[in-house]
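Asks: These notes open a run of structures that come right after.
What follows is calculated from the coordinates using simple rules that are stated; it is not laboratory data. Keep in mind that what you see is a predicted model, and the values were worked out from it rather than measured. Cβ atoms are built from the backbone, for glycine too; each structure is taken alone.
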Structure P
Amino acid sequence: MTIAQVTPGPHIDPSKPTNLYTRLGNNLEYTFLRQGNRTFGYRANFVWASASQKLAAYVELPLLYATSSNKFGLSDIRLRYFWLPYKNYSKTPASFGFTIDSYLPTGSFEDGLGRGRWIVAPGLSTGFVLGKFSTFPIFSYLYASSIQAGKIPDDDNPPLNGYIVQSICVFRFSKKSYVDCTPIFIKNSYTNAGQDDFILEGNYLYMVKQNKMQVGCFVRRIFEGNVTTVRAAMRLYF
């Protein structure tokens, strides 16, 4: 009798953002806002990636509680789309692609659950890989509509046009774990009512079960906006 051998699937490497995989992210989140206000709750993000790894669609659904209003509900939905026509990590640059990032004003502005703005940021991405270190710059145009809710005078509520410059910098410890740090500069920032802002994001992620489950933690600091967010994360790959 011949025993069939199971060939293991390819090793996935999510440490490179231009490696596109279908996954579900589950996040427990706590955000420190101004004047002692807080939001906390659950944030789900789902990524669908094509078999060719050239296309991916991303949707993020946050369910949060705001201490400023004592209200719980849906915050702003985030949608992203990636098209990656070129990727070769042995070359410089290692990748080139297009992305569209957007936020829908589904969260209540009055209850402290949303920005009240439509936000769209189309951009270009590239990548550079140097052994265990890699960096993935993204350059985006930014449009943020005027706030759609509340009685705000038009002179104090203009739409915003600007740009975002960011780079996801990754150091890979092993096949199972890595850390990334993303500095972000925003011109005409929606995070701070039209002022420029600087944001710093960091992730540590560890693959608990190869090709199946990843756990980690996340922190974001919005400096001019004076906002800090922390998350505990679990990702499931399909």
Structure Q
Amino acid sequence: MRQLALAFASASLVLLPASIGFAQEHIDADRPGIADASTVIKPRTIQLETGVQWESRPADRVWFLPTLFRVGLADWLEARIESNTWTAETNRGEQESGIAPISIGAEFVLHPGYAVIARVFPTWGSGDFHASRATGDLRLATDFDLPKSFSLNPNVGMASYETEAGRFFTGLMAVTLSYEPTPKVAWFVDSGVQSPEDEKGTASVIVDGGAAIFLGSNLQLDVSAGTGVHGNTPPRPFVAIGLAYRHKSS
């Protein structure tokens, strides 16, 4: 579970978010969803993206507060701090809670529509959520505008995750299809794949969908829900609500 979380920003340490394609006047958030956008926020701008997510698996139930803090450094660069923060899990009747590892990362724009996102999770965390080995991932994020207010946002990458015996390397892929019928709302469906899902496992596949509601140019509310359709680690199902807020320095 914690490995998949690191992979997706919408699962337990990564279903960290997908981004919805929308008009420039709107806040540009990486939540809700799985695939992240290829755009960075402007210099001297900070952005907070957070929410509450609940997941169910055969042996446990978990809720956490996925949070992404972004700082615009240049037209082509932003710093990113990301974590599931406070996490509470009920596993076979036993309850555990603590702080999940926090990643330090950055997004680099290579060309309009193409960017690289890198994250490192140091050995940190509390209780059963403490990481004894550093982990991380590297992804290429792309965006394509389609006719009739549609957009496509694929990601592809690789990650190094912790196991009880050491670490393993895995491939990551995600794609988001979004539709913005009005300037006030955007709908999306997306899917994320991790292969292998653990050291000796098969591939895990998650699908989800939802909407983002834009309240002015600097505030977004969102809701999403999804489920795993393949593999042993994805949640079945998960639901999330959240918000994103942007502050521009004068």
Structure R
Amino acid sequence: MDLELAGRVAIVTGGSRGIGRAIAEELAREGTDVAICARTRGSLDEAAAALAKATGRRIVPLVADTTSSESVRGLVDATLAQLGRIDVLVNNASTPGGLVRGALADADEKALAEDLDTKVIGYLRCAKAVAPHMQQRGWGRIVNIGGLSGRRSGNLSGLRNAAIVHLTKTLSDQLGRHGVTVNLVHPGATRTERTDEETARRAAEANAIRRMVDAREIGQVVAFLASTKAASITGVAIDASGGSIPVMFQ
């Protein structure tokens, strides 16, 4: 299937490693030029060089901190200056698993606020910065990366993923008339370059497909949502965990 992404330009936050890097690679393989951002230069430059070699597309590494509105505006300005347009935003920058995972008595309020500033308000900052450019062109795709802790109890940082559901639906309602869709992908346990075989084995035992979902498969879901083929899909949260939650969400 031709996703008609050739010639498009995407920003992927948290794109130097893990799921973000896999998403950037999949978009590039579909013909998209990609600006990847993270907070540290070294990992960004290595990822950009490897992705450009693997895909033949322009991969621009940009240092940015999504907890800073000024830094996010700089990211958008640099992407426009180097790649000329912005068609797709993938909000992915966050601390994997969150910062507050223990009991209430041990919960660190400052760490929880940092989680929310990065993954919820950070997503809002990035969407706010790119939306005017998408609205002007009458076309755009915003894909937020959440996490299934938003559908489970037990992890206090999971509330950030529940909040992103509300953010996604609200933005989809506001931007839909301008040709901009906004969707959310919930990965579960996902194989990345850091995953060991024991972790993969445990993950396989806890889902329906009995194997760990690979980060590239998350990239494929995102690429579809970023494409012209998904124009009728907006404001939804997609579980891409291989069926790791044994209930249906309507």
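Asks: Figure out for me which of the structures P, Q, R the number 0.55 belongs to, where FRET efficiency 1/(1 + (r/R0)^6) of positions 152 and 200 (r between Cβ atoms, R0 = 30 Å, to 0.05) was derived from the coordinates.
Replies: Answer for the origin of the read-out: P.
Asks: When mean count of other Cβ atoms within 10 Å over residues 32-39 is computed for each of P, Q, R, which one produces 13.4?
Replies: The correct label is P.
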